[in-house]
1. With FRET efficiency 1/(1 + (r/R0)^6) of positions 54 and 102 (r between Cβ atoms, R0 = 35 Å, to 0.05) derived from the coordinates and found to be 1.00, which of I, II does the value describe?
2. Say we calculate distance in nm of label points 7 Å out along Cα→Cβ at positions 6 and 78 for every structure; which of I, II gives the highest result?
3. Could you tell me which structure in I, II was used to calculate helix-only ellipticity at 222 nm (-39500 (n - 2.57) for each DSSP H run of 4 or more, over all residues; to 500) as -16500?
4. When volume of the Cα convex hull per residue in Å³, for residues 30-85 alone is calculated for each of the structures I, II, which structure yields the highest value?
5. Quick check for you: by distance in nm of label points 7 Å out along Cα→Cβ at positions 46 and 110, which of I, II is greatest?
6. Could you figure out which one of I, II the value 13.9, 45 for Rg and Dmax of the Cα atoms in Å was computed from?
7. A value of 2.6 was computed for distance in nm of label points 7 Å out along Cα→Cβ at positions 38 and 62; which of I, II is the source structure?
Structure I
Amino acid sequence: MPRYTRDHIHLRSRDPKATAQYYHHMFDAKIVETVQTDGRPRVDLEIDGLTICIAKAQPEHDSAPDRPYVGLDHFGLQVEDLDEAAADLKKRGAEFYSEPRLLRPGLKIAFVRAPDDVRIEILERKNNAT
């Protein structure tokens, strides 16, 4: 069977540079400006080996639908200490959809609201919880 590994997440934003600044401010993402294959500018981010590509949304592109909907719901970032991370994110001005909570033994989660209504799950795993 083929082995699949992470490569990137691709977002569309009305203001890619402002969105990139949010990820830099909240998660210390490294910002790299680049060009897409069609020649249009794009802003890429790197968070611990995860690439997030941010392309400009065109005026005719719809905003994300109201939740719940079918399709990608969120992406997750893992931390060693969720309470510490949540406190740090709050100091930086993050808006939480849901505060840190124990989902089940060994797994604590919280959800942050990013620009363009992107949901980011922040999770802490202990004892190999999946």
Structure II
Amino acid sequence: MDFKIDTRDTFSVVTPVCDAITVNLADDLRTTLDKMRQSGSHNFIIDLGECGTIEPEAVDALVDLHEECYSVGNSLVFTAVRSKAMAALKEKESDMVLNVAPKMVEAIDIISMEILERDLFSEEG
């Protein structure tokens, strides 16, 4: 699958270039994030602005990816989720589990706050 990747100082933006999020695309996204982690990226914003829909099976894969990221101390935020894609997330109540931000600036704020939180907790421990 094709992804646009924009790497910043504290996070990377990954934009799938497709009409729909499928299970295969979610698997490719996992592989891409794994490679990026090995290269030093640890916080990710997935820009879904180009994706009109999400297959129901792919919703579970995105939740798994989200849980995987947080289990290793990384952040993952989905942004620019279009209405049909959001409906698929809401149908499985995954919108309550995933970090979903309407706009990029809000996604960046979530990442920044989580980085600060992790820094504060690591200083306390």
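All of the numbers you see were taken from the coordinates with simple rules; none came from a lab. Note that the coordinates shown come from a computational prediction; the quantities given were computed from them, not determined experimentally. Cβ atoms are built from the backbone, for glycine too; each structure is taken alone.
1. Numbers: I: 0.60; II: 1.00.
Of the structures listed, the value fits II.
2. Working: I: 0.9; II: 2.0.
For this comparison of distance in nm of label points 7 Å out along Cα→Cβ at positions 6 and 78, the top structure is II.
3. Working: I: -5000; II: -16500.
The read-out was computed on structure II.
4. Values: I: 152; II: 76.
The maximum falls on structure I.
5. Working: I: 2.8; II: 1.1.
Top value of distance in nm of label points 7 Å out along Cα→Cβ at positions 46 and 110, among I, II, belongs to structure I.
6. On the way: I: 15.7, 48; II: 13.9, 45.
Structure of origin is II.
7. Working: I: 1.9; II: 2.6.
The read-out comes from structure II.
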